[in-house]
Structure 1
Amino acid sequence: MNKPIIDFYFDFISPYSYLAATQIKSFEIQHEVTFHWLPVNLPRLMKQSGNISPVSVKNKALYSLRDLKRWATYLEQPFKMIRPGSFDSRPAMRIAGALEGDQRTRFCVTLFEAIWSGSVDMKGETWLTEIIESSALPRQWLKLDSDAFEENTKLALKTGAFGVPSFVLHTPSARPELFFGLDHMNVLARSCDLAKR
């Protein structure tokens, strides 16, 4: 392993995962690392880890909405909040799991941007088809189907993850290390730089 590898656990229903995803390309260049995009079933991950959704705690839900808007402004990214439970991400996660390498990255970046920028009506049943067609992604990807995201969920649990975005840093000289949340990407970056010294 010539450079650090980071497992990026995410679900398209997570706005914090979206904001984290917008930073990955520049992160890879700046810190000379490679990200592996690993879709997971967030509701299952939270349930099996004993975590609860922010929307179940009123003050936490209100804070999270303000916090997301602050982060989007800070990162200069478009953002439109979607009511939790408005769409089922599993069909998209099945496609993501079936793709590999650059194709998976391209698909995930495109999906995240379309979903959370507000460019697609996520209440409609055809949102996934609309995103693929409007983004010039291969239409045959709609036929892809994989349950890899369920296996990734089990793997994430084993690493100690309890939500997303979660990052697991792999380096040649240390045990894998878990980092949780968009707000820990700076700490993750420091760990990547230290690992190369």
Structure 2
Amino acid sequence: MLREYLARSGLSAGEARQVTLVAIPPVSGEQALRQGQVEVSALGGVLRDKALERGGIRSLFVDTDLFGQFTGGAYVLRDKFIKDNTNASRKLVEGISRAIEWAQTTPPEEVRARFDKIIAERKRNEDASSIKYWKSTGVASKGGLISDSEIQVWIDWLVKDGLFKPGQVKASDTYTNAFNYFRPGKTAEAR
């Protein structure tokens, strides 16, 4: 995202190469920024909201400023695991897709209340303070259905960076919605 932001902000490829990218764990990003170890830190979701609430830093951009509403990540299962555990794979993906859809269609305060209840009932001495920052699943499509356009963003970046050749990878070959509860073609009766 940072490279895309730099390019859209008018930096030439040479100027953008002068920016040193450093991999740090997301939970350490705010600390690295505040201690001056980095000039910019990629903070997302709760980590970003907590850091902004503490003050002294500002947001430059969020990924949706660059690409609109999209899902930036996905659950991944190996082909062999799916083949060897088809029923478990189907149940896992269907359950996740239904949970995503529930959170997408339920008022945020009700979702946060459910999170609070789950954590309290587990009795694991967990810190639930970050729940107040929850806004959404961050998943753009109903039930987490994946689309070619969401995958194509990543392919285009890899082509631009020279890691893929144009046409080397076809987005539709990299994912399946076959087990998603809301997959196209699944009838309401089958749900």
Structure 3
Amino acid sequence: MSFASISSPAEQQHAPHTHRHRLLEGMAQAVAAKGYAATTIADIVREAAVSRRTFYEYFNTKGDCLIALYTAASHNALDVLRNAIDPSRDWHEQVESAMTAYFDCLAQNPVLMRTLFIEILGLGPGGLAARRQVNEEIAAFMLKVINEHASAPRRRTPLSADMAMAVVGGINELILQAIEQDRLGDLRMLTAPAIELVYAVTRE
């Protein structure tokens, strides 16, 4: 599964050729080829093989389309984390598997990932709200795994929502730093510090 993917396999099975899905795919392809700044609505509709009128049935601006792409791609990355968790396996193996799969997923399309992580910050309240929503969903997933899975270490007190968000924020900052330093080719190197961070919050 790639960070460039727009919908989960189940969603693709039910609606593989919807116009909205095609527009998001078109945006992803255009951004990967040209970058966000150079991408135009004409590029998006050409890649999606739909009309400009169809674009405006779903989105008001190019930025709105990018926000939708960010949300869809982030949900796919979250699905990667969910699918890597297997309560029957050792806790440490699960964490290592999940973090490795997550960073591998992000690294599959460096140009798109750079666009989604950086440009979303400049899209105003809508972009920031989408980013916050995604981060909250990842933090909620982390809380569920750490506090409820039988294989997770037992804490005297449950992990708090604030601490889960702090972990998500820390991992995001590592990714942003890698983007700024043009180290996306070495993104998997972030797996080790991310794992160490998760281990740190599961200990008391």
Identify the structure, out of 1, 2, 3, from whose coordinates semi-axes √(5λ) of the Cα gyration tensor in Å, for residues 23-110 alone was calculated to give 25, 20, 13. 1
If helix-only ellipticity at 222 nm (-39500 (n - 2.57) for each DSSP H run of 4 or more, over all residues; to 500) computes to -23000, which of 1, 2, 3 did it come from? 3
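Of the structures labelled 1, 2, 3, one was used to calculate distance in nm of label points 7 Å out along Cα→Cβ at positions 63 and 175, giving 3.0. Name it.
Numbers: 1: 3.0; 2: 1.1; 3: 2.1.
That value comes from structure 1.
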Which entry (1, 2, 3) yields the derived value 3, 14, 25, 26, 18, 11, 3, 0 for P(r) over Cα pairs in 5 Å bins from 0, in percent, for residues 79-158 alone: 1
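Computed from the coordinates by the stated procedures, all read-outs in this text should not be read as laboratory data. Quantities reported herein were computed from a predicted structural model and do not represent experimental measurements. Cβ atoms are built from the backbone, for glycine too; each structure is taken alone.
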